[in-house]
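These are the structures, in structure tokens.
Where a number appears in this text, it was derived from the coordinates with a stated rule and is not lab data. Only a predicted model underlies this, so the values are computations on that prediction, with no experimental measurement involved. Cβ atoms are built from the backbone, for glycine too; each structure is taken alone.
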Structure 1
Amino acid sequence: MDFSLTEEQDLLRGGLTKFLSTRYDLEKSRAAAKSGAGWQPDIWRGFAEELGILGASLPEDAGGIGGGPVETMVIAEALGHALAIEPFIDTVVVAGGLLHRAGGARAKAVLDAIIDGSAIVALAAAEASSGDHWRDVSTTAEQDGHEWVLRGEKVVVAAAPLATHLLVTARTSGDRDVSEGISLFLLDVSTTPEGMHSHAYRTIDDRRAADITFDGLRLAGDALLGEPGQAWTSIQQARDEGATAVCAEAVGAMRKVLADTVEYCKQRHQFGVPIGSFQALQHRLVDMHMELEQAVAATYLAVLHAHADPATRSRAVSAAKATIGRAARFIGQNAVQLHGGMGMTEELAIGHYFKRLTALQYEFGSTDHHVSRYAELTKP
């Protein structure tokens, strides 16, 4: 099977890689993450105005340039290699897909704003009691005349502190932990609305997230996207798309980690010779390379099945996410060990990559969750 990129996809990768190598400084991005706004708005504007990548993977009828899963993979891998903290996957891949499938004037307006770089959208789906199971929704939305009243709590909402809009899952009918009755609502949070309380924080990998409480938040009737109680199919697809993009991001990060570790082993001397000349360490590096290659192959599998039927798509995504989880853990831990104690310092890039690879194992479903889902989907 031919896995080579088209000329256009190769140009996309080359242009983004050049932009990141010349404009994306790791030290500056860490400073923004730790003490600044949590991201770099000028970089985001560059993504939109100079590169056009915020619409690269969206169809033309949504205002994009007609790309797809491969373009998403190319972009996410490059961002992972640079350890970018900007919320591309949360806003463009996950929220963009949900808004496009929902349709309607309001969704289209926000989608246009995503593409031109003026909107950041975060999905609030996880709850304290649901864990990896987004279908377990206890947040409720009750209709009151022409309005909806939202009550409940969402946890670890990635990119929420940066967001201009939120997409919130809420139950409009049915019992907990059933797919029927889950609806999706679009909220403008450029100014905090009455009835919504947010606790923002920095995560272990220097991203921003928030726990959000809705206490009788009143929403206009057009805040509901799509038909009431029919959002689960689209949400499940968005989660698979997000998981696939995260796999590609992890591949980019692991490529960088492995390359830096190989280079370090060539430069670090012990007993008068480079430590890379020791056979035991060479075996360790080969094992890291093999884990990376398996992760790449699994990611390709998920990308190639992005438009398959839901069961086939989900099976490929879970296989990829489980493989990525194992590889990220193995490569990250061994990179730190081969660098010695300095591998976990703030001054060395490897420590920052290790923290991101650790967090990636849990985004859009943990490794254990995807192993269990794969087993369930492959039952005879």
Structure 2
Amino acid sequence: MFAVLSFARKPIARIIVILSALWLTACQPVGLSPGAGPRIDTSAPVPVALLVPRGSGNSGDAVLAQSLENAARLAIQDLQGVQIDLRVYDTAAAPQQARSAAVRAVDEGARIILGPVYAETANAAAVAVAPRGINVLSFSNNTTIAGGNLFVLGQTFQNTANRLASYAAAQGKYNVLAVHSNDTPGRLGRQAIADAVARNGMTMAGSVSYEMSQEGVIDAVARIVERVDETNADTLFLTANTAGALPLLSQLLPEAGLAPGPDLQFIGLTRWDIPAQTLELPGVQGGWFALPAPALSARFRSRYEEAYSGAPHPIGGLAYDGVAAIGALVRSGQRDALTAASLTQSAGFQGVDGILRLRRDGTNERGLAVARITDKKVDVIDPAPRSFNRAGF
């Protein structure tokens, strides 16, 4: 059970930080034309570099690095008729080492790079190899670094917000109030919500921000209640996660008379089922959030545990997705299979969590399910789409 009057403990916060992919500002990668990129020999093993955060001195980075490598090798085993020569390079989770590793990888023949994880290291690697025409598929979800030769594979705020807003609009919810932290992730989350609201023909009733402290969250509660009353908002869209303000907001909002119900829908931009104790929070009951296709995610976890006698890291499956996408393109037999034009094909790819496609702006779209928390359990109320032909994509 969480202590709802304090922010979550450090181990949980570490997981959320990794999932948030360290929202750091960096230089924009150099743009490449859609047809630019390396030519490959599809009849021979294709050299692929995997950049992982091993060597940083942080035990969490070491665990993550191993999980990414394990998932990538699992994907290679599943490829049919395609040979991948996977070469692993350590970045120590530092930009300079990431830059050096990327250059070394290309010098040694890599035709595409998977990773790194963190935004600043991913940006450094992409900038370093852009003049060589090499594309980078980062494990970050930070869209501020996306573009040029740098693609992000992580689940983005934009994709999640659009999926949830689209579903909410279909249920007759049209007046949205955003509640967000007054920091970079919170502001980016708020913007993603606003963009999704506009895209789906809804109305943005406004937003309420809070400082990332217990006092800041407490002070914001009265303002949130007041804005809901003033605007007649029927949807409260929160950017908070379990490691931050969600436990406190979940207690204080219902105590102030603002609880999920028929007239006010709570929606979470982050996963409200990680860690599992989140499901016990009072204010998330009846709330909606998005998650990957549960059956597919469970299948990957089962295969990973069988192969490596342990659970994958929460973002370990991104390495599998990257290898699977590369394998699908190489299987086409085309020498330009790893150019930006090929990577951004509209049909997309099948990943461990469902369908995935890369966009020309370096971001991605993923097929997500919408879930509701009912009696402290997750209930999928709208399944993840199986193709990008479905309306809303």
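Given that distance in nm of label points 7 Å out along Cα→Cβ at positions 95 and 367, derived from a single structure, equals 3.8, which label among 1, 2 identifies that structure?
Of the options listed, only 2 reproduces it.
Name the one structure among 1, 2 that helix-only ellipticity at 222 nm (-39500 (n - 2.57) for each DSSP H run of 4 or more, over all residues; to 500) of -12000 was derived from.
So the calculation was done on 2.
Out of 1, 2, choose the structure whose coordinates give distance in nm of label points 7 Å out along Cα→Cβ at positions 87 and 167 equal to 1.2 when calculated. Intermediate results must be reported in sequence, preceding the final value.
On the way: 1: 1.2; 2: 4.3.
Clearly, the read-out refers to 1.
Match the computed value 15 of relative contact order in percent (Cα under 8 Å, 6 or more apart) to one of the structures 1, 2, and report its label.
Numbers: 1: 15; 2: 20.
Here the read-out was taken from 1.
Can you say which of 1, 2 returns 0.05 when FRET efficiency 1/(1 + (r/R0)^6) of positions 103 and 231 (r between Cβ atoms, R0 = 30 Å, to 0.05) is computed?
Source structure for this number: 2.
Here FRET efficiency 1/(1 + (r/R0)^6) of positions 127 and 319 (r between Cβ atoms, R0 = 25 Å, to 0.05) has been calculated and equals 0.70, so which of 1, 2 was it run on?
It traces back to 2.
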